[in-house]
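A.B. asks: Several structures are given next for inspection.
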Structure 1
Amino acid sequence: MTEVSATRWQEFLLAVQFLTRLPVPRDLPFSDALLIRATRFYPLVGMLVGAIGAAVLFVAVQIWPMPVAVLLSIAATVYATGAFHEDGLADAADGLGGGLTRERALEIMRDSRIGTYGTVTLGLALALKAVALMSMAPLDAVIALIIGHGASRMAAVQVVHIDAYARDKGAKFVAPTVLPDGYRFALAVTCLLVAAAVAWFGSLATLTGIALALLVGWQFRAMFLRKLAGYTGDCLGGMQQVTELAFYLGVAAWL
């Protein structure tokens, strides 16, 4: 099989194509190997999604009250990703909550329909995210969106770096994974985001947000590893959602 090559810019656009519904050139080179190399750009794609939400919030708050602006910004990020991560959280909640066995949990997570566990979990997550952002000053919420979306994608990269895939093969293209140099790049981008958070929010608010995200992410990871002995794409979407939310809650506790 002939190896397909691509520039770093094309790999970034491939990550954008995989994680969002944003338009990209149709003639992008594609292969399983390129999709794996594109994993390095997940935090950058997260920053892009967060920036879309931040821009909507910044403009909307000039016209409407903060609650309206926040809800519009969340709607913008959901639209940009096609609810990709939210769907993962809901499916993971249904599978982990309703599946008594590993096989049954994986079967439930393949079902496109959303159940009680997924509905309640997703509703609470979105509500808490909205309330946490509403409690911040507009500029604080703008910065939190960019950092929260970017850093939470690193949580998914971390999972694929250290854990095994739970299914026999990837349900979408290829089982997500990351190369060592890609992991280092994603981690470096995330460290820069944390440094930016410290500069804007201060060390206490930032460390509380990061610590809470790590704690919640660790607990969620323990749940799906215990039930599935590995991760799925839905688990990665859920990991992104819960760590993003936890970061907002931690920062909001100080602001």
Structure 2
Amino acid sequence: MSSSRFGELLVIAQSPPPDVIVFDMDGVLVEVTGSYREATRETVRHFTGDLVSHDVIQDFKNLGGWNNDWLLSHRLIQDRGKNVAYSDVAGYFNRVFFGENGDGLIRYEKWMPASGLLERLAERVSLAIFTGRAKYEADATLGRYAPGINFHPLITDELVANPKPAPDGLELIMHEHANKTLWYLGDTVDDARSAQAAGVPFVGISMPHNPRHAEIAALLKDSGAFAVLEDINQIEGLLQG
């Protein structure tokens, strides 16, 4: 496949326009370096005394199979020779992330869609979400930043028998939107593999502030993305072809 650049938009191949755009949340709708990634670092530090680097976390994400940040935190703790119950890890992670009355690291999330973007998209296509977040985690962010946007369906961790990279979540959305063309926007190998397994065209997101932006963009391309964006706000340019 050949590739071409239009501004900062990398288009590897063409795909039929979608009837439904499905969003991952973390790294797509929400920038989470200061929230979920930092909660992982703080959880590992709490149980081991070791503050892991962002590069170590990114290495796991790039491997695939580590979409669940509780599981990743638990693995990083085990790798440092500490035997901690998974439930204790998940519980501490949530306390750090949410804090008291929303004053935890969740405060440092950044909503990525520019004002009016989702409303304009909703005039053209249906919008849905497939995320590894639990519903209460997704609701907290969507209620704050996008209370008027109808994402249907909203597929969260509790609703799938098998998490990403399995295709279960996308298959549920395909069932809701029978005979419709879907695009899935994600930022990890697990997102790409889930889309590939479901037969759904995949658009990668690799934000340029990440020091490993070029590496991640290439990885998403190699994992089947037909386009790689630096920002969700470029989606309108991709839709226009």
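A.B. asks: Here log10 I(q)/I(0) by the Debye sum over Cα atoms at q = 0.17, 0.22, 0.33 Å⁻¹, for residues 10-57 alone was calculated and came to -0.66, -0.83, -1.15; which of the structures 1, 2 was it taken from?
C.D. replies: Details: 1: -0.48, -0.73, -1.25; 2: -0.66, -0.83, -1.15.
Only structure 2 yields this read-out.
A.B. asks: Determine which structure produced the value 14, 37, 30, 17, 2 for P(r) over Cα pairs in 10 Å bins from 0, in percent, for residues 122-209 alone, calculated from the coordinates; the candidates are 1, 2.
C.D. replies: The correct label is 1.
A.B. asks: When helix-only ellipticity at 222 nm (-39500 (n - 2.57) for each DSSP H run of 4 or more, over all residues; to 500) is calculated, the result is -11500; to which of the structures 1, 2 does this value belong?
C.D. replies: 2
A.B. asks: Then there's this: Could you figure out which one of 1, 2 the value 23.9 for mean count of other Cβ atoms within 10 Å over residues 26-33 was computed from?
C.D. replies: 2
A.B. asks: Out of 1, 2, choose the structure whose coordinates give distance in nm of label points 7 Å out along Cα→Cβ at positions 154 and 186 equal to 1.2 when calculated.
C.D. replies: Answer for the origin of the read-out: 1.
Laboratory data are not the source of any read-out in this text; all were calculated from the coordinates shown. Please read these numbers as outputs of a predicted model, since none were measured by experiment. Cβ atoms are built from the backbone, for glycine too; each structure is taken alone.
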